[in-house]
Structure P
Amino acid sequence: MEEKALLQQALQGFAGLNEADFMASLPYWQTISYKKGDYFNRHKSICKHLGFIEEGVFRSFIIDGKTGEEKNVFLYSTHHFVVSFKSFIQQTPCDYHTQAMTDARIMGISLEDLHHLYRQSHAWECFGRLLAQEAFNIAIGRTEDFLFKSPEERYLDLLRSHPDIFNNIPLYHISSYLGIQGPSLSRIRKRLFEKK
């Protein structure tokens, strides 16, 4: 029951859903477990679930067609939502892979079940709008980060938004997400450590 309490707390914090709204959604959430390396969603497949991460870390990545190099686009960690938003909302093939980087567990809900909740409750309609805003903010934020922020600023933002991620995934994945090489990340970490 603890996972339900965590989910309820997250939904209340995110969209102000009250207990009655949450209880109406309970039949639709399902627990899904992933082993490290399992895919939440593959490139060209349709995203079936919105997931609330109870524990674990996921990444979304593309594969460079020329070099075969994997490039991390998004990172998701415990108590965040994981979803390939455009694929999920439009039920169209996804442009990237989303993969578990650790053993992980989510509470997942389908689009069909979300639509049922939207029809049932104004509060759930509000949740849908806020979810769309959040997805937009994350996507535009990633673009603006590369335009306007230094690698060190991007690193500090990642520390703030996903504080536990550094204990769970190899640093080369973080370098890829930040758009820098491993030695540059090492220099940033050393510089910040020396400032303390």
Structure Q
Amino acid sequence: MTKQLGFYLDAEACNGCAVCLVACKDKYDNPVGVNFRKVIHHTMGSWEQDAASPGFMVPQISAYSLSIACNHCVTPVCLEACPVAAISKRDDGRVLIDPEVCVGCRLCQCCPYDAPQFNEALGVMTMCDGCVDLEGTGEEQACVAACPQRALEFGDIEELRAKHGDAVLGGVEPLADPAITQPSLLVTPHRHSTVLTGRTNAVE
């Protein structure tokens, strides 16, 4: 593998509008229920006793959104699970499904990010390919181009890491433990998020 392509997400900038999801769905003309990209709305917090007013409870809550697609993982469990070798990892790091080989068994749905999607009309699994058809055109991926907050980027992970030094590699709640698949996803955590290394970002 010559390089590893992947996504970058600025969780501080993402407002959960789902324009990225719609743009992706429109480009691939996916049917109802098939979404290569999804937007997770994560909430957390609790009610606490108000020290200034005994007997009263005050909310200590927060929320943020994460836009997630196939993370083109370094060790994709979907590839390992496929019994007919319909899933491959290219030299550029993209993880792709060959519809001519796929038998629609759905075993690749073991993916902790729910990336492989079964297209009932086609009878095969489908998922984000990083807009591989735009390769060499200079155009941005559909989701990246559509984001009004400019919260998404796609490119070489090492270049994205150098550009966004505060980003973490895939480990932000409520996403899966990055050790499972080594996702090619860099995230600048929201200020209220918990990074899955045990470090909690400061709450403002």
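Some points to look at:
- Of the structures P, Q, the one that 0.65 was derived from, the read-out being FRET efficiency 1/(1 + (r/R0)^6) of positions 34 and 154 (r between Cβ atoms, R0 = 30 Å, to 0.05): P
- If you line up P, Q by mean count of other Cβ atoms within 10 Å over residues 58-65, the top spot, with the largest value, goes to P.
- helix-only ellipticity at 222 nm (-39500 (n - 2.57) for each DSSP H run of 4 or more, over all residues; to 500) derived as -3000 - corresponding label from P, Q: Q
- Value 24, calculated as relative contact order in percent (Cα under 8 Å, 6 or more apart), assigned to which of P, Q: P
- Entry that produces 52, 41, 32 once Cα extents along the principal axes in Å is calculated, selected from P, Q: P
- Read-out distance in nm of label points 7 Å out along Cα→Cβ at positions 50 and 178, computed value 4.0, structure in P, Q: Q
- Identity of the structure behind 11.9 (criterion: mean count of other Cβ atoms within 10 Å over residues 42-49, calculated), options P, Q: Q
- Origin of the derived value 10.8 (mean projected area of the Cα convex hull in nm², for residues 2-113 alone; candidates P, Q): Q
Read-outs: derived from the displayed coordinates by stated rules, not from any lab. Keep in mind that this is a model prediction, so the values were computed, not measured. Cβ atoms are built from the backbone, for glycine too; each structure is taken alone.
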